Structure 1
Amino acid sequence: MNKKNINYILKYRNNRSINAEHNCIKLCKFVNNISNNEFLLVTYKKLETIFKIPEKDLLYDFKKTLLSYFNFTKGKFNKNLKLRYLFFDLVSLLIFLIWYKIFSKKINTKNKRKIFFDELDNCEHLKYLKKINYYFKNDSIFHINKINPRFDKKNLKIFSFKKFCIYDSNTLNGNFFNLIKTILYILQISIKSGVNLFAIFNFLIFRIFKYEKIFKENKSQFYFSFKFYNSSSIKNFIFKKYGGKKVSYFQKNLAEMSICFFIKTDILFSLGKGTTHNIKKLGSVIKKIIPIGSLFLENNLNQVKKNLKNKIDICNIGINWAHRNHTSNIDNKIDENYYKHIKWLKKISLEFPDLKILIKHHQNYRGDKKEINILKGSSIDIIYDEKNKNTYQYLEDSKLITSFGSTMIIESKSLRKESFFLDPNKENQSYFKFLKNSNQLRISSYIKFKNLVRKYLIIGKKNKIKNLNNFCLNSSNVSKKIYRNLISN
């Protein structure tokens, strides 16, 4: 079977009994092949003529968008790519274009600033950018997905984007009817292949309209975002079209394999020297990787240092596994191993009943019946409320820190904390394949975990981890490093 045939998308399957690395490499090759289908190449060319966006950027974002429809838990592309969803997506696109035709006008530049901060989820995330903004002397623009109307802007230039707004009438370059013809072409190849290609092309087309408006109204030299996994070649091109010089992202998460496909950026600011090891293996194009430490930890350092009480013996940093995005669940072993590490914690609590042990989940934790049932009969507390202190403040308050896959394990290494991943049989490739020297931090059996507890909590020995900078650099001057690297030639 010719794997460039579009209809093979819905037939593709990952073998979940095989390890995560093999599945991800196989999927990457498949997406590369499909995206270079002859009919799709014609479509990119048509869209290039209409929007003046290079074909290579459209191709790159097609790959990334197609990949976003892959459900790793099920090992196949999701149902939205089935032909029965085509009508809804086609109508949605046409409604949007009618809106554009009626409510577009020539747009002028409103703001010219040094740096553009993109994709902040809410106003709370502004605190992580406070120091960078200070170095740029508040010459910044902040794009926030959801703005609290009660939030005090304090002379900050912030805005939120709404889909149905006034767009730039020049976006289509007078090619409205050529776009309609291209839509008919996409409809034709969708019906012929049995795949709803509008699910993908709608996303690309809307992204062009969105960022043509945003970057024409808000010009800046530097682009920065936390969400390296949401990078876009189209967005990068439009940003630079309107005078942008450098696109940069910060690595706020462990480089899980499933979120490291097709990253495109000038600079990736990494946590440590080894936290993006072989990250380009899955189709990413990253011009420069600069290790700087943790921007999130930097913001919390003062609060962390106030909690030097060590009241907690073992703090397990949870990852809200029960309602985690499907991207983490790449193979058949990972779900079983997650709950196995919870069983280890319970067993430790029963063997060492005097130890104070807690599981600290994120504040959006919605419960996990399986986890709760496992922990019945133990003295382990589950905490997710952050009214009194956030997760970072638990780091210095804990003698031993564990997790199945939290980024805080490597962040806490920069604080020289005793922190480790509980990884039954060392089978968690999804989280650790791109983490250099990860074996130093991974505890593969209950016996080893028990020995660890005895060593650090009963006997009181200290651990010596070599090459700490591989995991996370000192985080006291992260914002300054970001600023200096952006303004340097």
Structure 2
Amino acid sequence: MSVFGIFILKLFQDRLATRTVDFETWILISVSALLNIGVIAYHYSIPAHPKFLIIPKRKWTLRFHVWSGTIELISGFFACYFFSPTAALIQGLAALCIHVPTALIQTPIVFGSKAIMLPSYLLCILIHGYCAFELLLDPSSQVWAVNTFLIFNVYAWCRFYFYLFDRFNLMGSQKYTVSILLAGLTIIPALFGSLSVLLLVTFIFVHFLLVQWFLIKEKSQYDSFVEERGRDTLFNSNFLEKNLNLSEVIKLKNESPRDKAEFVFNLLDTDQNRILGELELSELLYAWGISKNEVSLYFKYLNTSKINFDIFFHKMSPIWKYVYFDILRAFKNAEETEMIGRSLEAIKSNREVSLIKNEIHFKLLKSVHFLKDANDDLIEDLAASLTMRSASQDEIIFHEGDAGDRFYVIGNGKVSVLKHNQYLTSLGEGAWFGEIALIEDVPRNATIKADSDCTFYALSKASFDYVVSTYPDVKEQIRKLIIHRK
């Protein structure tokens, strides 16, 4: 395919070298640059898909790709608009030495249908490398600077179209493949003119025939080659339809990261044995396009092929965070349909955990008895398990006889404890309540009423059970208080 691609480029070499940069091309360059600024800003602020984060080689490849893309964007802008040979030289080096090789490394795990995505990516990479090479031969050429800059921006257009399809719920599971085709059809005509569509279709078709003739031996290989692999895929396209309860996803919005992680764990644990086996996790990673060798490397990193919730929660956060925020929250408009909004919600969640961790260090360790000897692991788990709740003066937190669903630590304010509508006592900052119903699995034995505006640190029943089972000393101290209160 590389030979065929180079033949095409040689065929169009004169056009690429002598084309005029007209007004329409300058508009395309300007809009492309603005889009790419947004794409690069997104990459610097929003975590990438887990398949780029869980494998160290992939993580560093992506980092170099983004760094070189930043350099190429800035230098390409100066080379195109200010005719700077020095900027053009930097542009060409960044493209040919880093951006093109890192793009090639990532190509085998592209989303979408590989039958279309692979040749489309390869053609764009080949054009990018060729234009960068010509630019290095003649850094004073504005035409080659423009050519290099245009093809460099094809991915920005892919992300733009993908964002639109995601925002307005268009194209279903095919949106990534359609996005790259539209991106190519946006940029390539500016380079190759009226024959560009034929060029793209021919390259895809020839690649498809070669793969089918020489590499595909079984029907399963063919199915895998043409199958659409979406960014929002779990196992297969029908998995969420069959297994996801939308009302539960909506309820999770105000719960802790630990609760979200447990929900995702239970969803992925298809045999419900509280262990994510090698087969279950491998099937998920394969659906995201990760190779068998890389899946094996990941299991070596985890040092086990049987993953319990503790390992999943602490070591596999890129997976459960992505599944919750980018897949579950978007499914059938369960919560947030806009991908940037979902990503920002994930960042906000991380910041809230950091804030709660600071509160534990500087406030709760001093005032909450069972936290005075807390180690770093307990503090980390509490920070990811607690949520902030508030109540207005005279508001009832829960009634006597209610089912126990949450444990509370008072951050600010005071509450009254009532039994049979009779006042028993008051609790203030650092005190806690709600533990009896959770420890003994009984209804609430008292009513709690806010005497002032209050803030609470709350643990759901699932998070409370996790903390007291993981840290027996905490459970013992809470039991002692229960005996004292009785």
Can you spot which of 1, 2 the value 0.95 was calculated from, given it is FRET efficiency 1/(1 + (r/R0)^6) of positions 265 and 473 (r between Cβ atoms, R0 = 30 Å, to 0.05)?
1
Between 1, 2, which one scores greatest on relative contact order in percent (Cα under 8 Å, 6 or more apart)?
1
Calculated from one of 1, 2, helix-only ellipticity at 222 nm (-39500 (n - 2.57) for each DSSP H run of 4 or more, over all residues; to 500) reads -11500, and the structure in question is 1
At a computed 14.9 (mean count of other Cβ atoms within 10 Å over residues 89-96), which of 1, 2:
1
When percent of Cα pairs over 34 Å apart is compared over structures 1, 2, which one is greatest?
2
Which structure, out of 1, 2, was FRET efficiency 1/(1 + (r/R0)^6) of positions 153 and 241 (r between Cβ atoms, R0 = 35 Å, to 0.05) calculated from, if the result is 0.80?
1
Ranked by distance in nm of label points 7 Å out along Cα→Cβ at positions 33 and 433, which of 1, 2 sits at the highest value?
2
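Each reported figure results from applying straightforward, stated rules to the coordinates on display, with no laboratory input. Note that the structure is predicted; figures quoted are calculated from it, not measured. Cβ atoms are built from the backbone, for glycine too; each structure is taken alone.
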